[in-house]
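Next up: the structures, one after another.
Only the coordinates and a few stated rules stand behind these numbers; no lab work does. Keep in mind that what you see is a predicted model, and the values were worked out from it rather than measured. Cβ atoms are built from the backbone, for glycine too; each structure is taken alone.
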Structure P
Amino acid sequence: MTSCFLAGVFLTVCLAISAPLFAQTPGTGAPVGAPATSAPKNDYGAPDAWLCRPGRTNDACAVDLATTVVAADGGLTREAWSADPNAPIDCFYVYPTVSTDPTGNSDMTAGPEERGVVRAQFARFASQCRPFAPMYRQFTLTALRAATNATPIQADRTLGYNDVVDAWNHYLTHDNNGRGVVLIGHSQGSYVLMQLIRAEIDGKPVQTRIVSALLLGANVAVPKGKDVGGAFAHMPLCRSADQAGCVITYVSFRSTVPPPADSRFGRVTGEGMEAGCTNPAALAGGSGALHAYFTSVGAGLGSAPVPWVAPATAIETPFVSVPGLLSAQCVSNEKGSYLEVMVHGNPNDPRTDDIVGDVMINGKVVPSWGLHPIDVQEAMGNLVDLVARQSKAYLASH
């Protein structure tokens, strides 16, 4: 019997691992499913159509993000966090595959899985930008499990994308007011945003409002040795923290578990093309320290084995940071193009020596997934800092 492993906040992976987390048409990143069906449009003027909107108290982004910083010597310090109500730019987030609804497409009711992934992947950006996160009728985990078992269920492969287009247009019409905006996505969310950029943004006047696009956990095609010309005609990869209007993207693997031949990440189709990799800890190249924010409990997205320190000490904050434990560099070789994550555990110090982020089946790591469940959390601090610097660069030029 196949066992399940909690690969993310409420993201239960119980699949035949022959299929990707977000099925895609080769070279396009488009979801695979049944042909599109007619469905009524969502009303994005309704508050419940959004997980996050600025200024709300009952909001998925209005959560406690306090953090305990765990030093290598075992010292614990508390790090406070607060949103910036006067942030000069916006962030627009599309969440990954999390819905466990029993249908092929999710409904528009925010469940603990949608709210949980916002807390883990997006809410922290509210220190730099006004947060906008629409609900959308995504391709569900239920549909993916059915497809891998050769018993597909009805699912509209365009419904979720069309929802995000409607939400984006509503945001532009009613909320943007000419402000700069960062696009943020992971996995299915990144592929939806890739399609949105190609169809609605790249080379169009609205592109001038894009501060950057964080397309994480997805294969963004670029010509080998170049930063633009593959997935997008006009939006290059970011190579400087002070560069605006560019793309940050990577898929991550442990240095000790590189992509196998059947990896779903780090490869793209097309002669002379490769998956783009931008190291959030060192955009200009080389290695850099990852500033991770993991959940403090022992189960869930991006959590490390408890205890965090020895002897075991209670962690009273929802998040933990582990400075110096992780570093990363982009590599490109015969295995693919990906972010290689090094874990610098020291058995002689009291801090934990490893992290949890692999997909496990029956107690064994599934190497083709890499560290996909924690692509965002392992570098959250770096990404927030990059958005802050890109915001300044964008505002200086606009």
Structure Q
Amino acid sequence: MQKMKSTFSVAVAASVLAIAAPALAQEVKLGFIGGFTGPIESLTPPIFDGAELVVEQVNAQGGILDGQTLTLVSADGACDATAAAAAADRVINTENVTAVVGALCTGETIGAFNGSGLPGNVVFVSPASSAPAITTVEDNDLLYRTTPSDALQGVKMADLLLARGVQDIAITYVNNDYGVGLAEALQAAFEEGGGTVVANVAHEEGKADYRAELGNLIGSQNLVILAYANASGQTILRQAVESGNFTTYVGGDGMVGSDLLTGIDAASVEGMIATRAGAPSGEATDIYNQLATEAGIEANATYAPQAYDAAFLLALAIEQNGSADREGLSQALRAVASAPGEVILPGEWEKAKELIAAGTDINYEGAGGPLDFDEAGDVEGIIVELAVEGGEFVEKGPIE
């Protein structure tokens, strides 16, 4: 079973190659910006693995642009706009990447893109920035995402709860673009469906005690936490369980992390509901799952399929564009992502190269589903339900 290289080993290997044989170091660089530290640090490594799997496949199937090596240069955006701006400056202006997979948190993506992406004419494809705010960024057609907007996730979460007979909820959300956008979408959809939102309370990241906020949420036994598994989300869930004031717990995609239940009695949150972007059943998803499993990575980790798609699309767009130049890449991206064209499935890099060389249109069908970008660079996508069973999240299927 192939083992994915760590971020550190990738950087070391690239440095050694550049020192040992600079004349042979013909490479095309993609950047990856994500929160390797901070509130989503347990979610980020599997997302990075999804993007890195593409790099491994491209290089194993003859490389990119007449045999050049594709490399992935990672940088820590820490789920923070300021840190992400610094990370983007390094990968774009020092490492001279052609395009960027990322960032992950919405504020992180906006900070990185506005800081160096837009001025540098760099295409960004985020696999995880789900806030509606991404749709309205002034981006010169450079900012895309392979995950659906929280405008959809909020509606689907409301539909799921109402279908379960939940008539009232209390919401607490982290006070940033992600939390605000998802909370607004959920409240609007839940109330439109006849439910009651008894409280909708913002909270700030980084506190040790959220008991005051939890006190303002008493009134419904159904608590929705829209935050991050490695930060406020975990603390709020633990203190809510300790309070005994709630019986049902619900989380958004940011809560689906391996560290969420640390220090929490698993039995007390058995059946906890969560939602996140998912993938439809079909050949493309099956192939990706097999490829990822064979590579030794967690195929169905939150946003890993979407990261694979972001990296594969960017590699295809570079090949379609015929060079590692940034100019013209957004048009090439749209061309390879949508019909008409011969369908390319995950892992079919060599086939795609041959078709592009022959002048044949291609249409990539991704691990996370079709990727027909709209005018704003958004995709439709689907939202799936998860539930905590035996101390871990188990995917239950698409929310209809």
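Looking at distance in nm of label points 7 Å out along Cα→Cβ at positions 68 and 324, point out which structure of P, Q has the largest value.
Working: P: 1.9; Q: 0.4.
Comparing P, Q by distance in nm of label points 7 Å out along Cα→Cβ at positions 68 and 324, the maximum is at P.
Could you tell me which structure in P, Q was used to calculate semi-axes √(5λ) of the Cα gyration tensor in Å, for residues 76-283 alone as 25, 23, 19? Let's see the in-between values first.
Working: P: 25, 23, 19; Q: 32, 19, 15.
Structure P accounts for this read-out.
With helix-only ellipticity at 222 nm (-39500 (n - 2.57) for each DSSP H run of 4 or more, over all residues; to 500) derived from the coordinates and found to be -11000, which of P, Q does the value describe?
On the way: P: -4500; Q: -11000.
The read-out was computed on structure Q.
Where is distance in nm of label points 7 Å out along Cα→Cβ at positions 172 and 212 largest, in which of P, Q? Provide the component values of the computation, followed by the final result.
Details: P: 2.3; Q: 1.2.
Sorting by distance in nm of label points 7 Å out along Cα→Cβ at positions 172 and 212 in descending order puts P first.
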